[in-house]
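Values quoted throughout were computed directly from the atomic coordinates according to the rules given, and no laboratory measurement underlies them. This structure is a prediction, so every number in the text was calculated from the model and none was measured. Cβ atoms are built from the backbone, for glycine too; each structure is taken alone.
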Structure 1
Amino acid sequence: MEGEFAPHVEDIKRALDNEIDEGSIIADLRKLLEYRVPIEEAKRSLIKKYGGAEKSILRKLQDTEIGDRNIEVNVLVLEINKKTINIKNIEKVIFSGVVRDETAARGFTAWQDFGLNAGDTINIKQAYVRNWQDRPEINIGNKAKVTKLKSGAVMAQESLQKKLSELKDGDVSVHTVLTILSIEPREINIKDGIKKILNGIGADDDTKIPFTAWVILPELEAGNTIDVDNAYVRSFRGVPTLHINDNCKVIKLEKKLQYKEQQRVMIGDLIEKEGAFDVVIEGNILSIRPGSGLISRCPECSRVIQKGICRVHGKVNEKADMRIKAIIDDGTGALTLVLDAGLTQQICGFTIEQAKEIAKAAMSQSAVEEEVKKKLLGKMLTVRGNMSKGEFGVTLVASKVLETPDTTKEKAKELLGGMPWKI
């Protein structure tokens with residue numbers, strides 16, 4: 001056996017139930033590599049050719065990465081929802097939710113009904129990991145194999161006491177304390193029908209965070225300070241969200257946590273976090289990015305589209321919209337700032353209809369982007385919103401914005417007034 005092919009041939013042989021001559025494997029492998037087929041793809045191709053099944057690689061959830069294929073995990077189902085999606089004008093029922101092991105929690109999607117329920121402990125083989133909102137998601141496709149295990153087969157991690165500012169996507173067995181600032185009921189569709197859950201906002205002394213309760217408890221009322229044990233964290237639109245289910249222990253405390261409303265967070269400190277909820281920054285607009293101004297969206301999914309073509313829904317009657325994507329800097333760091341149509345109108349002074357007139361008069365949609373640049377470049381803005389990290393860097397989606405008064409002259413006079421000389 002040629003030494004360079006030895007480990008790859010062994011991988012192929014382990015996946016086969018029948019004996020295949022090693023010389024044939026090497027010859028076929030060399031031929032595929034000569035055609036510049038990647039080695040892993042070549043191995044998968046030969047395993048399929050010889051009638052074998054590539055063996056799954058056992059992983060812990062915290063070690064799974066976007067792009068992983070043919071993995072095996074042992075997990076506990078925390079949530080499972082049933083929904084109908086449209087793929088190329090064909091409706092398909094899928095199941096999605098959250099699973100965990102002792103290392104992390106991950107979202108999952110099952111493309112067929114494996115008969116799963118919340119609370120099931122399962123072994124999944126031949127799964128793969130895709131990118132969902134810049135987070136790894138376990139996908140259970142048609143080739144996957146799902147086996148139910150005995151309860152307790154997935155060990156629980158020892159609870160970790162954490163402040164809200166320390167929570168990050170995938171955390172399990174979280175023990176934390178928060179005061180409920182607001183909470184409201186909501187109904188969602190799950191596998192077995194309609195379920196009532198609670199969405200709220202909680203805070204400790206320096207951090208706000210959204211939370212979802214999958215159980216209705218008397219302790220979960222606005223104004224209460226609660227001790228929550230064995231919760232888990234999943235990110236929604238890049239912001240870590242605490243999840244409370246029937247495996248959690250929730251105790252109402254007599255003490256009250258006083259959240260100190262932050263006036264401003266330095267961008268340099270903010271971008272060190274995984275995500276942040278309801279924060280305030282202040283900085284100068286350094287540039288307006290392409291795709292700002294007047295844009296078109298798909299009326300079905302709201303994706304930004306070009307020439308009336310949506311990559312999901314095809315030819316559509318596009319819907320006009322406005323937005324601003326800008327770079328804001330405060331001297332300690334910079335990030336991408338996104339303003340929706342309402343905030344764009346507020347800060348620039350023109351509506352979508354007026355933006356259409358600007359584009360029509362100039363015979364170019366980019367004319368609106370130029371108007372945005374004239375109004376905002378160099379201006380200092382105070383912005384409130386949620387920060388997330390993703391494939392395109394650090395982004396803050398604004399909920400409020402205002403132009404900060406220019407105090408440059410006053411600061412210069414104050415500085416010069418303290419000098420030992422006069423100009």
Structure 2
Amino acid sequence: MTPAPQHSLTPDQDLRQRAARVIPGGLWGHQRAAAVPRGYPQFFKGGKGARVTDANGQSYIDFMCAWGPMVLGYGNEVVDRAALGQIAMGDSLNGPTPHLVELAELMVETIPHADWAMFQKNGTDATTACVTIARATTQKRKVLVARGAYHGAAPWCTPSLLGVTSEDRAHLLHYDYNDAESLKAAVAEAGEDLAAVIVSAFKHDLGKVQSAPDRDFATAARALCDATGAALIVDDVRAGFRLNLGGTWEEVGVRADLSAWSKAIANGYPLSAVTGAERFREAAAQIYVTGSFWYGGTPMAAAVATIRELHRLNGPALMKASGEAFRQGLSEQAARHGFEVDLSGPAAMPLMKFAGDDELSTLGEQFCQQALAEGVYLHHRHNMFLSTAHDAAVIAEALERTEKAFTALAQNRRT
């Protein structure tokens with residue numbers, strides 16, 4: 001009897017099986033695999049400009065930018081040259097390289113509210129340090145957080161309560177983003193024990209329509225912090241350096257006391273930062289925060305090059321223009337094929353939701369799967385990201401491919 005043919009695994013499938021044996025949950029849990037549409041690749045082997053290549057060798061025009069860090073595009077020559085130059089001399093040494101001071105000076109020059117800067121590795125490091133500095137400065141405990149907001153993966157803020165105690169959240173109080181009255185009520189509830197109000201750069205809750213900070217809400221947050229002595233913390237981890245080089249809330253005329261940065265700060269090299277006003281300098285100097293790799297020279301060299309290049313290009317303006325063209329094209333395609341979509345959020349960080357889609361974003365997921373088949377990598381529930389590598393030619397090519405995806409989606413709906 002002839003044995004049944006054995007179907008070989010793709011490289012991606014093979015890596016998934018191997019990962020499942022040696023990594024808890026494989027990639028499904030803590031490494032984002034559960035967040036992407038079904039059938040998406042989980043492993044990648046490279047990227048250049050606005051394109052990424054998966055482990056199977058398939059390339060896509062990428063609108064996730066490594067979930068945000070690639071603000072100048074994959075393999076940016078200016079940034080990589082600076083990083084490789086430092087690698088040749090050494091990365092982790094007995095102390096920081098001169099890039100530490102150069103980067104801190106550059107951030108203070110770039111960010112209007114910043115009198116100082118300090119550096120970490122991940123966004124969670126930065127948001128947690130902001131909260132710690134606020135509490136150390138004010139000698140108070142309560143921190144106000146918007147319902148549904150995401151500020152990292154530490155016990156005080158992680159979306160999951162598994163392994164988290166009630167004591168970890170004992171001094172958090174909640175308000176509704178863009179609702180000044182809700183914020184005032186939370187401030188009143190905190191009473192004399194208010195240390196900080198932490199706000200997202202804009203409302204970007206997973207799977208929800210996004211919205212910019214309302215100017216009245218932002219002004220009220222600033223006034224409430226001024227009146228109580230609490231710190232206004234802007235979590236710019238996701239949006240910083242993509243929307244406004246001086247900080248996202250510059251767009252509404254409000255300046256933070258403390259800001260957390262990461263993602264786009266070094267074009268993919270691991271780095272985060274806290275910037276702050278003078279009042280918080282002493283506490284920032286005294287709290288105990290450190291990490292084995294926090295002062296590696298390579299990411300700091302990359303960050304200096306990234307920020308300078310964003311200044312030179314006026315990166316936020318370029319990304320906004322490309323994002324507006326992409327948004328307009330998707331809206332027109334959707335209407336032409338009989339779909340109603342809501343494209344919300346900043347142009348450089350859009351989210352597209354189909355009207356009537358449930359919480360699982362069924363149509364959105366199907367559209368993303370069709371787009372992937374046409375060579376465009378999108379997301380149905382998380383905001384997407386554009387980089388300066390998404391120029392007019394890339395946007396035009398992407399829209400040619402999404403037109404085919406909408407055509408296929410419409411055909412599937414009719415059958």
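Brief remarks follow.
- For -12500 (helix-only ellipticity at 222 nm (-39500 (n - 2.57) for each DSSP H run of 4 or more, over all residues; to 500), calculated) the corresponding structure among 1, 2: 2
- Each of the structures 1, 2 was assessed by relative contact order in percent (Cα under 8 Å, 6 or more apart); the largest value belongs to 2.
- Among 1, 2, which structure scores highest (criterion: distance in nm of label points 7 Å out along Cα→Cβ at positions 200 and 376): 1
- Which of 1, 2 leads on distance in nm of label points 7 Å out along Cα→Cβ at positions 288 and 320, largest value: 2
- Between structures 1, 2, the calculation of mean count of other Cβ atoms within 10 Å over residues 280-287 yields its largest number for 1.
- Cα Rg over 2.2 N^0.38 Å - structure with the largest value, from 1, 2: 1
- At a computed 0.97 (Cα Rg over 2.2 N^0.38 Å, for residues 104-327 alone), which of 1, 2: 2
- Entry that produces 3.9 once distance in nm of label points 7 Å out along Cα→Cβ at positions 56 and 256 is calculated, selected from 1, 2: 2
- When percent of Cα pairs over 16 Å apart, for residues 152-247 alone is computed for each of 1, 2, the largest belongs to: 2
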